[in-house]
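Participant: Pasting the structures here.
Laboratory data are not the source of any read-out in this text; all were calculated from the coordinates shown. As the structure is a prediction and not an experimental result, all values here were calculated from the model. Cβ atoms are built from the backbone, for glycine too; each structure is taken alone.
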Structure I
């Protein structure tokens, strides 16, 4: 090849490179038009192959979360998302396993927001300063993949601004940092570690604009059955917040050359990894499983029920103890009350069958109304006349005279035709009776709860000891939420088992 030909070839090669760079830059600036386009965009420009296979029937694909958060601000794309037309905001919950890519994917979503959504203010709030900085660190790494051209200035330690007036800032885990802020997107990472006062303040920070839909994204594993994440998940159906859940099987690498019968993961895997398409190394998962307790592995990696280490009724199993039991006219009917005003007032309707099985058939839980209102509702819900009630057991403290009203809850109920009984006892005595009903020493189960009692069921799962100290030496936590339904159930067991010592008093 002549020198001239070589020179022409080099020039053409340079022109091709320049053209490729221009094409690449143009594609980088082109918003994806479909879920597949979005997946390909992330893979091409960030080098991340977001898992997009649904392995567990009740779970989601990690790609489902990315599509939800990206498409929320594009009406033409939002119409392709199921249920999006009814959604007034872009809130969502991400419940996923450790090493499930939650933080990295949230950083991807943040980058996409800032590139393709002008004037979008994104704020990152982690359960700790380290957690917040981790998501921001992912973001700053992504910017080095050719996205520097979108910036409007230098990348600072905790914030950066884009040429289209979008911005990202890291917030600290304090109410002062959160209050007074207004943003379109708030990404809360590792919510389980949040201070509840900070979380409460954060709820009021997001605001929509003409072109941007407000979104508060709550991202975490679920460590504790009584923690903040559990409360968030439990309330999601009532407020219509979508939950994107995935576990280790949605993000594990495809298994191609292992003997299933000899694999330590087989009991949980059952061949799921054969169809997986993730990135998490199988050997790493095996190592983590061997390091952890069974309860820890189920909570952190399989996204099953959290560890029950600190839970009072760790043997309570909704699959066993929650059954559709209804009022049976041939059985005696009891009621059990726990008094409250700011904290909830609770009434349980209970029957005991011939085999000694305690059947909780209904519940009433309400705050901030008078005894008069409670009494009317109790009588309305009771399926028999008052004289047919076997007994109504209550908190002994209800007999105490109120300094303001000059009367007591017990007396007020009696004036409205509801006669109560009570027996003084220790908390641990009642807890032990409930435990025995959940499962006795010989394995017998003598407690079932109707699905009509969601607050009691939740309390049975979440009633716990304080996080610090020895559980054996401490009473359960009086949190004002879970303790009240449990207290009502305790009063039933204490009084029903000790009928001769039950007291009826007149006032």
Structure II
């Protein structure tokens, strides 16, 4: 059905080898997930495997891809041209009535699907739902999905998880949702960029995610122990050999045929024997077990001295009506926040969560007694994509903080070349890193976060969650990340037509 043979992918801009010698077969029953750090080429690989032309503008490739059947592709970002359509226009060539079960499962209704509402006005989750519905109506033989969980509400996320798990057709997907990966994937494709992103390594494992991580860590630890033991024993042998060499070199007990003591002759033979042993040791060194190299998650945190007293009033927010384009989404909204509370807002797609968070941001951003910082759902709301990361940081900070920012970017796995790319050329995860770094540098003590973990890899997301767990300021956020809800949120509110209700 699908096979990739010896795929190599190169980025045109830096002539960087992104994917090296990748071979893979997708067969019946496979639920294969591509994981890896931000900027490692996950989306580029998925696009290429689906259709070579999707990467023709920025990458070159060698190798062979064999496809048989109809393939469906869900992109990470909905094409601009499609967003200009109305919902009814988007489904003009699809008989949605034949797929009532899927319509119902996705939480959609026919009034919505036949409406003249512009797709551009939909929430992120609603856009994912209609794309997924259209794909499924076409009855594909295999599905390729790039971050299908982005912006989905928990109810739809649960449906998608169950759909992937039970789906009769093979699926190749990218996801940063650790719970979804754990519950669905039976094949792990792990892309790593090692040695400052100069070497690409891809591991394909037909194990569950937990089993893969466990086996990987055991193998890494075992190989590290063997490699270090070999080097330790080699060092001891070499030190002992050097001692014998010095002893022979200063040996005065041997005499030449004339009876004159000498350090030559027998001593020289002893030294030659020692040198010969040394050469054997050097040959042994060539066969040492490699010290394993693996890509680690990012390292970052907020300053430990950031603190808001528990009794400080951060927000008393009331809104009689929440509307988008004249449509009433919710009414009688009240939210009170004090001290270092970590609050998360959940709700169905289209409920108005992001709109509400923007309203809260507009209230808090002018306050002088706090330092508030905002991560929106659409990063373009706060970042000019035509700038490079270094230009953005230079324009925001003095020389000392700019130097600190460059150091932080190194710990966040940015190469020098990537720092010179425009932000628009970077991956979603790399853009999220820049925003997160900006909040750290601002020393913000109030964070307004719209889906903060959605673009971070399974390696980086735990680091981000830990940084937010340890944060002693206030967090007001939206998230559908189940691990985030469990680990970071102290209070969870549900937004519905009737306002905000505390989840018990």
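Participant: Could you figure out which one of I, II the value 12 for relative contact order in percent (Cα under 8 Å, 6 or more apart) was computed from?
Facilitator: Computed on structure I.
Participant: Assign the value 17.2, calculated as mean count of other Cβ atoms within 10 Å over residues 26-33, to the correct structure from I, II.
Facilitator: Computed on structure II.
Participant: Output the label of whichever structure in I, II has the greatest value of FRET efficiency 1/(1 + (r/R0)^6) of positions 370 and 418 (r between Cβ atoms, R0 = 30 Å, to 0.05).
Facilitator: The maximum falls on structure I.
Participant: When FRET efficiency 1/(1 + (r/R0)^6) of positions 10 and 186 (r between Cβ atoms, R0 = 25 Å, to 0.05) is calculated for each of the structures I, II, which structure yields the highest value?
Facilitator: II
Participant: For mean count of other Cβ atoms within 10 Å over residues 90-97, which structure out of I, II has the highest calculated value?
Facilitator: Once mean count of other Cβ atoms within 10 Å over residues 90-97 is tallied for I, II, the winner is I.
Participant: Could you figure out which one of I, II the value 0.80 for FRET efficiency 1/(1 + (r/R0)^6) of positions 162 and 242 (r between Cβ atoms, R0 = 35 Å, to 0.05) was computed from?
Facilitator: It must be structure I, since only it matches.
Participant: While we're looking at this one, here's another question. If P(r) over Cα pairs in 20 Å bins from 0, in percent is computed to be 19, 42, 29, 8, 2, 0, which of I, II is the source?
Facilitator: Corresponding structure: I.
Participant: Match the computed value 2.4 of distance in nm of label points 7 Å out along Cα→Cβ at positions 50 and 426 to one of the structures I, II, and report its label.
Facilitator: Answer for the origin of the read-out: II.
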